[in-house]
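Undergrad: Presented below are the structures under discussion, each in the form of structure tokens.
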Structure 1
Amino acid sequence: MTGGLMYPELMHTAIDATDCRALAEFYRRFLGLRYRPGDEPPADGADDADWLVLVDDAGRRVHAVNRVDRLDRSTWPSDDVPKQMHHDYRVDTVDELERQRRRAEDLGATLLADRTDDPDEPLYVLADPEGHPFCLLVG
């Protein structure tokens, strides 16, 4: 860029997981993403991936999943094991909120909190299969 300030651009959000492929599959299916070329599951089923990148339809990076040996699940809402980071995902209607909550649970998410009775911002707090909390809300 010439003649102006340059700012860093978010490349992707990296998420730790003990099972890299399983968590990548959760987010791929939940968010409608695809694997970066070369990161697709191997045809022979032998998968020891330790870094996978998910991209959107335009090829922009969204998430990277990084294998770690140990991951303590967040104890949210207690801070004994803090969430450290979470994502907020927005939908347009309460009906869509319910549909997406069911989809997330079908894909392996766990419901942590139900705030759908909030008239200003109905939301669910869920945990992905590795225990990372995320919010699903109408906004």
Structure 2
Amino acid sequence: MKHDRIIEILLVEDNPGDARLAAEAFKEGTIPTHLHVASDGIEAMAFLRRQGRHESAPRPDLILLDLNLPRKDGREVLAEIKEDPALRRIPVIVLTTSQAESDVSRAYDLHANCYIVKPVDFDRFIDVVKGIEDFWCSLVKLSPV
């Protein structure tokens, strides 16, 4: 499938190593993407609401959200996104280390679009990110607004 535009992705991740891995995986991908990284929940919401230094931020086509974040955790971020009519159509993929059934249930209750447990193995992590790209950026028709 030919892409006529760059897919904007917001990665909300406080682990710089995981953010670098995700950036590398998307860079190696076949779909043109632009990855923006927010290191905590407050920065993520400022980016999404185009506040402060993020006033010219693009609207993401996709959000990859860690649950365990400093300052404002991913559950709060997910709830705010899905309660906001201007943001709720953006697919949110929870990408986290938590395997707790309560976290999975809570994420879906808050209208996460999918829940992926972040693998600890480097190669598997790359495979997961490429799978996200293949599915969400190739097969899925993303909302224009």
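Every number in this text was worked out from the coordinates using simple rules, so none of it is lab data. Everything quoted here is computed from the prediction, not taken from an experiment. Cβ atoms are built from the backbone, for glycine too; each structure is taken alone.
Undergrad: Assign the value 31, 20, 6, calculated as Cα extents along the principal axes in Å, for residues 9-48 alone, to the correct structure from 1, 2. Walk me through the intermediate numbers first.
TA: On the way: 1: 36, 22, 19; 2: 31, 20, 6.
Source structure for this number: 2.
Undergrad: For which of the structures 1, 2 does the calculation of helix-only ellipticity at 222 nm (-39500 (n - 2.57) for each DSSP H run of 4 or more, over all residues; to 500) return -5500?
TA: 1
Undergrad: Same structure again: Who wins on mean count of other Cβ atoms within 10 Å over residues 57-64 among 1, 2, i.e. which is largest?
TA: Details: 1: 13.1; 2: 20.9.
Structure 2 gives the largest value of mean count of other Cβ atoms within 10 Å over residues 57-64 among 1, 2.
Undergrad: Kirkwood radius over Cα pairs in Å was computed and gave 16.4; which structure, 1, 2, did it come from?
TA: Comparing all candidates, it corresponds to 1.
Undergrad: 1, 2: which one has Kirkwood radius over Cα pairs in Å, for residues 17-72 alone, as calculated, at 12.4? Could the numbers behind the result be given before it?
TA: Values: 1: 11.5; 2: 12.4.
Answer for the origin of the read-out: 2.
Undergrad: Here's something else I'd like to know. Give the label, chosen from 1, 2, of the structure having the highest value of mean count of other Cβ atoms within 10 Å over residues 41-48.
TA: When mean count of other Cβ atoms within 10 Å over residues 41-48 is calculated for 1, 2, structure 2 comes out on top.
Undergrad: Moving to a separate point now. Work out the source of 14.8 here, i.e. which of 1, 2 gives that when mean count of other Cβ atoms within 10 Å over residues 25-32 is computed.
TA: 2
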